[in-house]
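Visitor: Each in structure tokens, the structures are laid out below.
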Structure P
Amino acid sequence: MARSSGIAASARGLGLHDHVCWSYDDGDGFRRRAREFLAEGLALGQRVEYIADDSADRLAADLRKNADLGQALRAGAARVVAARDLYPPDAVIEPAEQVAAYAAATEKALSDGYTGLRVAIDVTGLARKPRQREAFARYEHLIDQYMTTRPFAALCGYHRPELGEHTVAELACLHPTTNSRTAPFRLYASTDGEYSAELAGELDLMGAELFPLALRRTRPSARRGRVLLDAARVSFVDHRSLIALDDHAREHGTTVVLRTGLSTPARVIAALQLRSVRAEAAG
């Protein structure tokens, strides 16, 4: 099962399992992308939901700008939810409970004859404060893992002027697909059960602070006694990132294996005498 991974220019062309971070500067821009994303979900047979910080009536009026979404609202294939009806102000979500709620909604959509569930949600209000971000970042990785096996897709909206570039980067790097270039790398769930997670992009000085934070928040689980990372999409790895992987491995009593097509990581690991991380050639 393939999923999109990369930098997106639009919310089109995405499948049943895709997970997109969409940072935006103005609300109209996000609303257009949400309609694109949800309309294509309808075409794929998914039930769709639109969740944002506005009244349900206004959200419904916004969806009706697209004829197919307007029809879906009348038929019950689309629904809108005011974010304030789901989350109180300054809410700190419980990651596992949030995943369970979307899992239940996905299974309900399947039992009702849809091919899955697709949600466009503005999550700005759940990421404003450090405690919120800590919980929400963990949730982003857990829901991404869920998406690798079940037909749930999501477009997560982040208002850049309100949150700031750094906060957007913290969360964008946990999505396989994003429109933001603020994070030089992406760490996300793998569709291949052999791997603990996938890495893409560049692990360089720009991500020196961000990468250890992403590792701590995602905590990729060990497979057969090691954390195996699919790094075939990584184009550069610096020594700081390898040290971060070694530190993470030692903290969790495991070994991190970076499977990559690059030859330099193995040489740097040997030069630095790192004991808890190693590189393998990607097949």
Structure Q
Amino acid sequence: MSEWRFIVLAATVLATPLAAAEPRLEKLWQTEATLKVPESVLYDAARKVLYVSNIDGTQPWENDGVGSIGRLDLDGNIIEVDWVDGLNGPKGMALAGDRLYVTDNDAVVTIDIEKGAIIDRLPVPDAGNINDISLGEDGVLYVTDSKKGLVHELADGEFTTLVDGLTALNGVLYSDGELFFVADGGLHLVGDDGAYTTLASGIEGRVDGVERIDADSWLVSCWKGPVFHVTRDGEVTLLDDESGTIVAADMGYDPVNRIAFFPGFWENTVAAYRLVID
């Protein structure tokens, strides 16, 4: 090969942009299978623990009084399976100071974290299946009713419906002044007037949990197992690894270390994965 042809080829190779690496999940640990149908995980950075909602039993929406909240350390060791008991079908959780808020089929339950005890139970009017919850500004809570397809705002003990007419509604997330929910295979953003915009669609596997990675990207977990990386411009990437072999349900997330915590539901486990974005 002549010298000039070598130089041209080398220059062409150097000028060709490298393909961007796909985001991926790397497994860190998995608990023993001693939890009780875990549906949701919540990360508590201040206390360095994970809260896990245990539905317990085969009827997730039955008011049977056997549900509980468990606690794990950040290495996947189970501190207590039944830290707080006396719940029905606990699912989504939100944290505000020393209060843990839990959706419990038809009510929002308040737990005093220092006491490890239920201190309030607020029924949701005309509840269907109250599922997820997220903390907004000034103590406002956002709650989803999956059966009726509603997103509620809870402020000063009163519920106000913000969005209705949804199908396959599950997770809700308030983050950096924006309110999101996952429903009907998509990630949606709620506007000031209650109307919503679909940011991404085509997320398969029964959307469940949603957590924010940065200003323009999110993780979405699905009850049937798959986990997706979703961007504001509508790009949906399947994170295809072991997370797709178990029920992912409503994940927790450590945004500093980019670690997601997936409840295994029928497997009675929680697994931790690090999100890697090269």
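Every number in this text was worked out from the coordinates using simple rules, so none of it is lab data. Values in this document were obtained by computation on a predicted structure and should not be read as measured data. Cβ atoms are built from the backbone, for glycine too; each structure is taken alone.
Visitor: Out of P, Q, which one gives -1500 for helix-only ellipticity at 222 nm (-39500 (n - 2.57) for each DSSP H run of 4 or more, over all residues; to 500) as computed from the coordinates?
Guide: Going through each structure in turn, the value belongs to Q.
Visitor: If you work out distance in nm of label points 7 Å out along Cα→Cβ at positions 158 and 190 for P, Q, which one comes out largest? If you can, show how the numbers build up before the last one.
Guide: Numbers: P: 2.4; Q: 1.6.
Once distance in nm of label points 7 Å out along Cα→Cβ at positions 158 and 190 is tallied for P, Q, the winner is P.
Visitor: Work out the source of 1.00 here, i.e. which of P, Q gives that when FRET efficiency 1/(1 + (r/R0)^6) of positions 70 and 94 (r between Cβ atoms, R0 = 35 Å, to 0.05) is computed.
Guide: Label of the source structure: Q.
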